[in-house]
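Take a look at these structures.
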Structure P
Amino acid sequence: MKKIILLLLVLVSVSLFSQKKQILDKPKVDERVELLSIVFRLAEAQEYNSEYFKLYTDKIGKHFSEYKNHELIQFVKKIRKENGVSYDAVMSMAIHLGGAPNFNPLVQLSDTTPEKRWGKENAIKFVELLQKFYQDAHCSEFFKENSELYKNVSARFIPVYNHLDLKWYRQFYGKEPRERFKIINGLGIGGGNYGPNITLKNGDREVYAIMGTWSMDSTGMPKFNLNNYLPTLLHEFNHSFVNYLVDKNAHSLQASGEKIYAIETEAMKRQAYGNWETMVKESLVRAAVIKYMKDHQFDKIQIENEVKEQFSRKFLWINKLTEELENYDKQRDKYPTFESYMPNIIKAFTAYADSIEIFEKKYEEKRPKVLSISEFRNSDKNIDAEIKTITINFDRPLLDRGFSIVIGNLGETAFPKVKDEKYSDDKKTVILQVTLEKDKDYQFILSGKHFISDEGIPIKDYEINFRTK
């Protein structure tokens, strides 16, 4: 009997593994993704110019720098400037292409395929120039030289892959996944992550989680910390269950979406969310990640940090939206699918829109503010160059998560030499140890990237100017 039970358990495990294997490929590097990220890097697209994985990006620079003036790169600069072809539009094109060297599109290109920012004419011309670039820049040699590196990186991502519970998506959304899921390690895209999808000519749908590479170990190789990368992976796969529902209900969501977006335009555009539809999709996906974390008993602090992260990104309604998802999950007898619950989601966004100014006011009240600089007043023009510290005092404690002090408009020459940075014991003061020169203008900016309150709210960028005597 014990042997029979053991055999049944093995069979069940094999069945579950086979099911996962059928719908979810193991992580890998996709040469189409790498090639397009290299092309846009050469075209000086900021979002594709990360240096996090320096061992690899140095290889890109060494091999491809002489092709910066290739006609493909000039064309990319043009369509980027004129049509805004950037960020996710680039990765959408990547997954719509066949393999090298011809890159024959997997579906017919149109004004909206692979993405409306391309347009049919530009998309066709891009593919033609890409074919030429692939030959001229000896791309096949580059990919062959780095093939072992690619395998090594993807092998390092396996622990994150093993923690992904695809059953949850089916259970939560009430929808059998008919897609094939693909995890792609994007080596040159830094902190960027993308979730494009494609419906092939035979009707099969492929959903991608293109994962950036932004943390390294002491050897300079990627380090895929579970707490950092799993939420991002969860995020990208949620898009395939959420996006089409927002598109399907766009007319009903438009008024509330536009009202919220009008208040939060600046914050959303900083994250490359250029319209209300993207903002609503991101809202639902981010709330779904928090719901997944709760359902899988993630550490309480980790869940709180995830909520704070979304709050800092100005999704000020994230707690209420997460509660809405929990309300749906408690009423599955009445709402068997998330799609059947969408009328309630539409009502919820109407309520968020009506309250958005109140949300915003409370957020600003809780935002950390600079009270003073101990050694001088901001914009003073007669500062003693012999001072050794710049002590910045805030109105409330900050999370001790590093320092985000950036160069201002006056450039690097106006940035003071900072020898050390530290927080005071009560975390309400940041102390910079500096070396200053006489008769010189100085400028730097305190950014909200790391200067954040206990509630996860960042400071507004605060510019500090002074001149020494």
Structure Q
Amino acid sequence: MISSIHILGVLLTVGLLLLVSWWSGRRVKDASSFIAGGTSGTWLVGGALLGTMAGGQSTIGTAQLAFCYGLSAWWFTLGAAIGSLLLGYVYAGPLRRSGCSTLLEVVRREYGRKAETVGSILCMVGIFISIVSQVLSSGAMISSFFSISMLWASVVGAVLIMLFVLFGGIRSAGFSGIIKLILLYFSSLAAGVIVWHLAGGFTGLRDSVDAAYQSSALSQFNGLTDIESIHHRYGSLVARGAFKDLGGCLSLVLGVVSTQTYAQCIWSASSTPHARRGALICAICLPIIGAACTMVGIYMRGHYVTTDELAAMQQAGEALPAGIGVIENSAQAFPAFILRHLPAWLGGIMLGTLLINILGCGSGLSLGVATILVRDVYSNLRQGASRLSGLLQMRLSIAAVLTVAVIVALLCNNTFINDLGFLSLGLRAVSILFPLSFALWLPGRFAPRRVLLAMPIGVAAMLLAKFLSLPGDAVYYALTIELLAIILPHKSKP
């Protein structure tokens, strides 16, 4: 299915971005510039933010969710865009004035080293889950390109992520992010225009979905009983229920604010106005990318079934209708659209752009985890390390993080990408949002012991709500319980 022209386009696009990363990384001389830089302009900040947000979850994951639930898939990029605005216009100023270089450093200054250590561990778990999803996304794409096993595809993906960040840090993400912004917009707009042309507009998209669900077996397999339920699922922004979909959006909004990777982009700016304008650029770009991926997912729903759906149709004695194709699973919606419905030269560029954005997002998240390890964990255990040794620690930490991510990704091979994304962002928010916000705006108001206790309580509440499958999104329960644990008065022992 993939031709030599496709492969050439992928290799040229990946090579271009790696070259940009290497070129920008030549300026990195120490651990400080590797982490933040402090000289990035508006477009570098916007490129870095976009490069770390528009990864596998925003593209492949959005198309996958649209294949199953239509317009509600848009919430992932909408939530990330709102979070970018909140980070740039509410948190950027206080964070930059704090004189700190990590979010956990802000927490430590107000609540002590124990709170920093606990917050570091909890945040790393959340970010690490997202790294796993990027490794899964890159592995799935690479294995489909070159017909290699998921093991070796994941290893190759992890190595490419290392190359992106090891020699450039946040500056590498920014420079390559600008190129990715251009390529991703070209690809997204091209995909949107082609879908619009092929389907004949929104009416055509709706009609194709209606036609696909004329199969009673397919409708039954997906729990759809009539035409109204089909229109609601694919035409509503809250198809999975307002409580759940808005909760997912909330996880994205607050998770962006609570993620070290995105905060590093803000710290990397040469000034607060540049940081804010960069966040605005990211907030404008993301929903457009998400809209295009959503359209692709809906289009593929009207023209393809998965292998499981085909098996259900055959078991019911139904034949595959003419003009309907088959994909292995819903996660292949976007790559399959590119391979089967675009000219090979354009498809190669788009596949390379999609892969490069997954790698860029994975590199930014890996940098965030490594920064927490070096600045917030390792520095508490060993003082007085030189700048050169700090840079070496960063690079070794990134290599270790990605090695473990490959192992975990292989163990979670059947997990949905967006499920990991929502869980990851929600855990980050529950881990440090309240301690961080109170440290910035309400210093001296809350006892360190209560904050230290509330952080793991909130995370435990979220995991328990997930395990019990409580209504809505688990982030509601977790944030409520954590806030109450911090602010409610309690009786002191006599």
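Since every read-out is calculated from the coordinates, none of them should be taken as a lab result. Everything numeric here is computed off the predicted structure, so don't read it as measured data. Cβ atoms are built from the backbone, for glycine too; each structure is taken alone.
Structure above, values below:
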read-out	value
Value -15500, calculated as helix-only ellipticity at 222 nm (-39500 (n - 2.57) for each DSSP H run of 4 or more, over all residues; to 500), assigned to which of P, Q	P
Label whose coordinates, when relative contact order in percent (Cα under 8 Å, 6 or more apart) is calculated, return 35 (choices P, Q)	Q
Computed 11.5 for mean count of other Cβ atoms within 10 Å over residues 314-321 - originating structure among P, Q	Q
Identity of the structure behind 2.2 (criterion: distance in nm of label points 7 Å out along Cα→Cβ at positions 130 and 202, calculated), options P, Q	P
Read-out Cα extents along the principal axes in Å, for residues 218-321 alone, computed value 48, 30, 23, structure in P, Q	P
